[in-house]
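Colleague: In what follows, structures are represented as structure tokens.
A short reminder: the numbers here are calculations on the coordinates, not readings from a lab. Since we're looking at a predicted model, the values are computed, not measured. Cβ atoms are built from the backbone, for glycine too; each structure is taken alone.
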Structure I
Amino acid sequence: MTLVSKTFDLYGKTYTLESGELAKQATGSALVKQGDTTANVTVVVSKERKNYDFFPLTVDFIEKMYAVGRIPGGYLKREGRPSDKATLTARMIDRPIRPSFPDGFRNEVHVVATSLVADQVNPIDVICTMGASLAMTLGGVPFEGPLACVRIARNTETGEFIVNPTYEERESSDLDLELAGTRDFISMVEAGADEISEEDMLAAMRFGQEAIGAFCDAQLAFVEEWERVNGPIVKRDYPLDQPVEEVHDRVFAHYDEMAAALRDADKLARQDKVAELKEAIRAEFSEEEQLAWEREIPVNLKKLEKAAMRRMVVETGERVDGRAADEIRPIMVKGNYLPLVHGSGLFQRGQTQVLSVLSLGMLNEGQRLDTIEPVEGKRYMHQYNFPPYCTGEVGRMGAPKRREIGHGNLAERALLPMLPSEEEFPYAIRVVSEVMESNGSSSMASTCASCLALMDGGVPIKRPVSGIAMGLIQEEGKTVVLSDIQGLEDFLGDMDFKVTGTERGITALQMDNKATGLTFDILRRALEQARDGRAFILDKMLEVVPEPRPETRPTAPRISTISVPVDKIREVIGKGGETIRGIQDETGASVDIQEDGTVFVGGVGDSVEQAIERINLIVKEPEVGEEYTGRVVTVQSFGAFVRLFGTKDGLLHISRVAEGRVERVEDVLNVGDEVKVKVIEIDDRGKISLDRLDKPAAPAGAAPAGEGRGERRERSDRPGRGARDTGSRGFERPNRERRERGDRPRRPGDNGGGRAPRRHHEAE
């Protein structure tokens, strides 16, 4: 096997496909690059065929921290469980690959995408699908390929679409659309958007389809070069399920019974009827037949249920619960559902019910992300939980599964564009959606319930958001677009198409498609029908919760923002954090200081005001002319130091403590005395000179007011001359500057004996 590498340019970006050097024992392997961002993708197909009634595909994306030159955190210093981003990337690879395999394929398939280099310019996720497609092609794996995935952004200034944008280009885009498929077939769509129109979304999807075709052609060009160098690719032969006509005919003889069993609006009752019928059909086969056809019988029972449901829709226009194609299930909405929490909302549509709960916190409580992407954290977190009881089943509960992470991410993208900025609303925001009951479209119910919780909690969202799941049935040459699909229609239908948005446009979109006949005309119909459905649902929500609360709930922390000078941050924090900890301990508030001097103060009750007052006292700078009532903290021979506020002191010189001459400061003031003072001078080093207001008369025996001022003191009258006592805080006497070399300021009577001052600049 000889190494083959091919570099090409598409849509302003440089890509490289490579194979033949790494992971040569895998069924297929490919190295794919965008810029310097590099991923190695392998596929292994088991030699043994599994006796499953489903396709056993596993896709893993392995995030290696060495790709960005970092050592993983934690005690073990190695990669642990996948991050949410890694899980979402694995789902992105899985969703277009899964429907590309032929029906009846039962060999286990394992796709592993490993990040080798993340250049912090080009994302790594979308190129992994192309790597998986190439690896399967080179390995001779039977699938409908080649496949590719692209991300589409839109320049908000020019309106131009961008293929596989850099991180920087994504920041200035109002669209983040990922779609995957073949040259002629879109199988997966995932999007976040800032209220864009259905027409613009459709145009972006059409543009993305063309881009997918270009990347598929690039793979074919690589394969041609590979076969020229290494010879023809050997197509591997894997046995497929072979239909057994006898089993099919005996099972489908019960078609009318299955159609009758499906006609029940109640999910659990319908499931019981269908299960009872399937068991009765199975009992018609002998034990020997059941053993011989242990896989064919359940497969055909599933096909019977699917055929009966789909024909009912296309032939009668009626769904299993009696609704028309564009009809929405009954809706129930409740805001302010839970006491004490920061916000809550209950949304029910049919037999799907979701309770969403809001929690608000300081910005520093947002999620920190340790991934290979240049994103340090996020302020808004949406989490989705799907416990077994919501479908009437037993099961194990633990860490969230891939589906839960994916649905939570979809609801997060749906609401994120409508959240206020940090400047408007300086909170970290967490919403948890608890699925209480499920019969399809639980992710869209989660979006609606979470919007209610945000509004109930006083989060000033720009506009409310609703969501709806659309379906598709293509049968006997007919196409029916379904609004608000339930679980059975999702499971047995051709498309699961979720759309969220406001009255102005789309905020998120997700689609998984199994129908090769999906056209852009059908997508347009689905988007228009979804828009009408979203509007209907939104009206029901606004009847109960018409707008966000004017303010957060009393139980939620109140967060205020102030700014302090950057050079004062050290003073607010204090030595070893002593000052800021003291403020938090004494007031009960939380304080978060940013590098630019922005300070977020959060708490309940009057703790916020108390903490802000403490901080303002620390950073405040007195101004000449301001008056204070201070406390004497230190007494020196030359004056008293008065605490004005916080840790700010000023010097009240002995000449200003009383009317008249005072020999000892202690005759007039003592430590702990309160005194009214006025700021009369602040020098260039920030030293404050004070004058006493309402001066008392000097003690008996003191010189009259004004006597001796401005006159030369005897040496014995000067305090601490030899040591130049400046006090504990480095203050000197007023009107007396520090002596610089050869530059002593002069005052009348300061030259002693009238000696002329020496002037260094005069000629000798």
Structure II
Amino acid sequence: MCTKIFPASIKLYAIINTKIDLSIKKGEMTMEYYAHTREDGERQTVKAHLIGVSKLAEDFSVDLLKPLAKKASLYHDIGKYALNFQKRLDDDKVKFSHAACGALEYKKFADKNDCFAPLMEYCIAGHHTGLMDGGTDADNSDSPTLNGTLKRADEYTGDSDYSAYATEIEFATLTQEEITPPLNELLSTKDPTERIERYAFFTKYVFSCLTDADFLDTEIFCNKNVERGMSGDFEKALSILNERMKNMRSKTKLQQARSSIQKQAIDHCTKYSHISVLDMPTGSGKTLCSLKIALEKAVESGKKHIIYVIPYTSIIEQTAKDFEEMFRDVLPVLQHHSNYSYDGDTEEEKKTAEKLKRTCENWDAPLIITTSVQFFQSIYHYKGSALRKLHNLRDSVIVFDEIHLIPTELLRPCLKAVGYITKYLNSEALFLSATMPDYSKLFDKFLPDVNYNKLVTDRTNFKYFKKCEYKDMGKTTLETIAENASRCKNALIVVNTKKTAAELYNLVQGEKYHLSANMTPAHRSRVIEVVRKKLENGEPITVVSTSLVEAGVDLDFNTVFRQLSGLDSILQAGGRCNREGKDDKGYVYVFDIDETYRKGSDLAMRINKTKGLLEKYQDITSYDCIKEYYDGIFDFNQSRIAENSIAKYNEQSNSFDRQGLMSPYSIPFRSYAMQFEYISADTISIVIDDPDDQTCHELVETLRNGDMSVRRALQKYSVSVYMNVFKDLYSQGVLNDHGTGIFILENQSYYNNETGLDTQAAMQDYFI
């Protein structure tokens, strides 16, 4: 149904007339079956809805899966032909679940050789609640699994009988001709795990086509004037970018080196490949170069989307700002991340904001900037609201910035996702990093059918971007680091934990600033702007930060102190040292302190590996050093990397211990999605009422009055905390949700205007 609320007069009319049209044709009584009711009382027939959805889904799909998307969509709502559903249109008290009906019907009529029958049944049965676990043959009809759902046929009798669909819809399962192309793709590999992974991807893709088509067809009927989607001109955008790059100076050796590296990358991108690897040093113009490559690929091959996938919201905001200023209305930017709020004051601004919100739902836009979390949830979630976007990854150029930040344990599913998108959806991927891992072994192992291409092979000019020297201080104390920093013209100190950052900040003398995840994004942004201006003015300052400063924060320090960590983190910190080359040479001092890390943890392993490399290599920025570092990480974690597959996940034990072959009827879509965490889900956001920000204060007051429409806008004024921190604050009575489910920190003494959330629990770092 479109709505549960409509005017009383219409409701009365509906009751009197039952809103089930009865007409006499040649002495026979026929019945109209409806799918949705609009607020004005008009209704859409089930037949019209099914045909509309199937046409949209077919149009969304790649050729390989078109028949599957079309037929799954055509039968997804045949349960609405049941009299109980028709009654429910006028009486919300009538309970009827229609989603399983199409799946039951497909199961009944499918040929025993139809290997895609489970796919069709997953998609149809889950089109409202999301893809479910397959389960086992032992599941009963009460089980929330596909096997359980397919045992509910006895429930659909009497007024729940939906067989009337046959009077309007001719049910036809997949033909052998339709089955053969995707089946050949499955059979092209002998690896049973790979077959299930491909099958799961095909299922999610068809599900994406179905759910988005279902939503849009309903929206079109219920909201005739609704606006969504964005348009742009890649050719004009490319012309603007070419003009900008042409006017960039190439006088100094550094500028010439930058131009040479960019030209090399652009020249090599003409070679077709599923995945292109762009390894460029910090300061060499990686973002502009990648944008030019993406635009050229889009123009040459008629791509519909360019998608930038960026790990941190801080990088997203700056990148989006740069793109918006460059392209204006020629190529508008759709931002989809937690810190961006689409809102407006005037009616026109509010109308535009609503349009953009709707566009975020399915990424119907030419240029999209999003987070790694959002992107991979579009592939590995189970809910339709997340998977709707998947089909719009078709015909795209997808740029992955700071690709090295993919969590080690998620490398396999993330690389597999990119591989399937580029292989089956006519898309291309571009990997960016200044500390690029050598993925060749992983590509060969997990993506044997995917071509990859290194765009920069001549590293001769990389030497011009070595603007700092790395020195190993060995074991020392925080007091020593604080004292050494005070003697520098300016200094950045990066440590591994929030607790260490707080301790060190208290030791530092003089003009000092703090950055950590205990501060709201808005607070951090203000601090960064103050720091940037003071650095530009040449003022002596010291900044103490956790690793969040290492990527996307455009600050330039003369000296950097970096606590011993993974080599990639140390080199990223080095990117904040003498960034603009204003000094002859900057210095990065790597120091170690007495700090205990969980034995066997990823950070502990990276630290131990880096210790050896600091002793072995004079230049830790060299290709050989970086390669040895990542090779060591991948080798150390090879079993964890290889295990993380939906085909090896046992939903019963929540572990990767499945033995034997998995059947399509046992794929654990929901269970695997629940454990697939790009970032920890064991956190909750609390809103900080920032007294220094009037906008924030007004938004918080709106929330206190019970208006949840501001929840997205408040994300930039929130701090994500682990559950133990939340429980600690809640037990002290300083949190209140005012009935909204969104908690506000009501005692401002718990939030320090320098260091952010200030509790003993918040200082603990449970990720190590």
Structure III
Amino acid sequence: MALEKLTIALEAKNIEACNNLPSELAFMGQALQHQVDVFEKAREHDIILDLAPTGTGKTKAAFTVLLHKCNRNQNAVYIAPTNALVEQQKQAAEEFVQKAGLPHFVIAASAKEVKSWSDKVGARPGEKIYNLLRNPATIFPEVGGNRPVLLVTNPDIFYYATFFAYQRLDRVNIASQFYSSFATVIFDEFHLYDAKQLVGLLFYLALSHEFGFFNHGRRAVLLTATPEPACDAALASLKNRGVKIAFVDGEASTTHLLPSQTAVNLELRPQPDREQFLSELRDEVVQRFQSHPDHYGAVILDSLDQINRLSDLLQQKGLTSQVGRITGPSPLADRQRAAQCPIIVATSTVDVGFNFERNPAPDRQTLDWIIFSARDRASFWQRIGRVGRVLGRQQANIPSEAIAYLFEKAWEQGLDSLDCLGGRAALQQKLSDLTCLDRPFLSVYWQSEAFLEIARPLLKLEEMMQDLSQSELISKLYSTLKAVLGGKRDWAYYRRRMQALNAAEAIANDKKLTGDPLKFVKGQARWELVTTFLKAECSEEWADLDAKRTTFQQYEKVFREDSEAADALKKFCKYFNASYAPLFGFRSSLFESLKIKDPKGFILDLSDETLLDPIHLLRYYEFATSSEEIEITNRAELPYQISFRLRYRGDRLNFIATQMNKLKAFEDCRIERRRDNAISPTPLLTKLEKELIPGVIICPITNAPAYYRLRQEKITSYLITVSGNNFEKEYAFLPGLPGILSLAMYGVKLKLPDDDDFLIF
């Protein structure tokens, strides 16, 4: 039975203007009340959440915190959610600093920017950032002495710095700077953070509380129009532990209101299959342009391939000059050109910071209509918040149009009972009731292996503070994190595991190590690594040690004197370390992006060169490769299937017992590109080969319910053909954290590399 489309009228929105501007903000001329509220709340609160709608100046609100006396001459950091926004927000920060008369020197610090800094102050990225914060004039002589820095960076750099993830020579120095040197910390659009990024954010907030940084004037500002329920609960837990938190929205008042968004006529549709979806989108866009060629619109989808194919279809309809693409691979020139087109087709790249500004600016909304898909509530409200923005416009009473495509599951869970006369409040309530729009990985990850991830900085801090009177702060910090994230196990459990993992990492990464692998491993870490090795690889020896029939010293001697045993331990460390990559790696992509050329405009509008994920390239394009470059030659008629082939040196029963349903790093595993069961070879596949590829292999038949859920939710998995001594069989391979978490959520019993259970509490 066809699912019914739903139509609902969303009333216009307003935002409160400030009628009495504080003297400190007089330079702003006019301000919104939420901007003033953020400034005022920062006098007495540790954390301020600005929940004002998209496009109402939350960034400027956050910068007002710098104006307080205790922050005015202190360093600050602004974490923008994407690299594309780092430079944009740097410009916004420079403008604010200049108008406010602040002393801050604004510096952008993406990976690209850091690389461009002079090697005279360090060759390594971590070394450069440390020297910048210690003495900015070493890199930027124009800063001068005693001038504070406003660092605009991304979640990657923030995470690597605060989680001691930089190179060994830099990690302590740069972490110390990030923990201690910032009086103001601003997290922009944090609703877009994934589970790992949010762990980093919450860890930093908890540490700021327990280590007394809030007591010494630190202020943290969190900006989002769509907070996640899991984040709300985490912040509530921090509040219960004494952190002073203020919430600001700018929409509570009924006085001094300014129009911020027009009324929106919204249609909710179930998302059809791929081909029907694209043809339906094409027809909708063409009809709208033909009916109102003077109107502006946008299509926002999560799939890069769908956006590019839609662009093709619209060009075939004669709309080449009217359509512009804004996607992850789009260089700046392409984005600037697209922004002026009457029709913009885009991926989630535009969900943050892109305001669809036109030049010249119209006197009404910059988007008259929007069509979008949404996998979760945050993206739904972000995207619908893009249409009909009229703050500061002369005309604010022209309604806008929107079409939102949701998964069919939304109708199965009761979307069709929506009160279509109830406006925004009814829609908000109904969407909040739909579990298919949840982001479940947040709480799931927090209640599982996130605690091993936070054990890395905790253990390092504990080692640094072991002889200091404040060493008890570590147990207090862990207790706070346990309450915030919902953990069940004690700090000693994760300390042991992290000591073993750190030791394994050191041995695995030491290319010059010869002889005794334990010679540079000190203290308790020696015991933890050896016992982990014995448990995972030598069950009889572990039983003897556990029963005290042998001693730890005996095994130390074995690794010192027996080269085969030493090699076995080194090999284990290499595999053990690599196996945890999906949990500790900050990026989920299997491979680094590749530089590609696109002279025929399959993914680019103006430029002919960009960076692209190799998996996307392999699935959706034909291309030519040479030693120098990769050039896209055509779009694939049908997507290729990407699969893996694993050579296992053992029999089937042993493979099932030791390799399946377990987080592992797999050797002799190569990637294949297929269509209709025929391999399509390309030299690129050889370039992508890795020594070890981590993930989980499951049987899709034995685990059919979980596997079906994975496919339904479009979580990435790959076919993997395992060829053993007496068998060849196809399984499912999940290399990324979302897939691993989903398996655990849906009842698949997983093992960790040290043979512990992967538990969700």
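Colleague: For distance in nm of label points 7 Å out along Cα→Cβ at positions 321 and 545, which of the structures I, II, III scores highest? Could the numbers behind the result be given before it?
Modeller: Working: I: 2.1; II: 1.4; III: 7.4.
The maximum falls on structure III.
Colleague: From which structure (I, II, III) was mean count of other Cβ atoms within 10 Å over residues 145-152 calculated, if the value obtained is 19.0? Write down the numbers at each step before the final one.
Modeller: Numbers: I: 25.4; II: 22.1; III: 19.0.
Working through the options, I get structure III.
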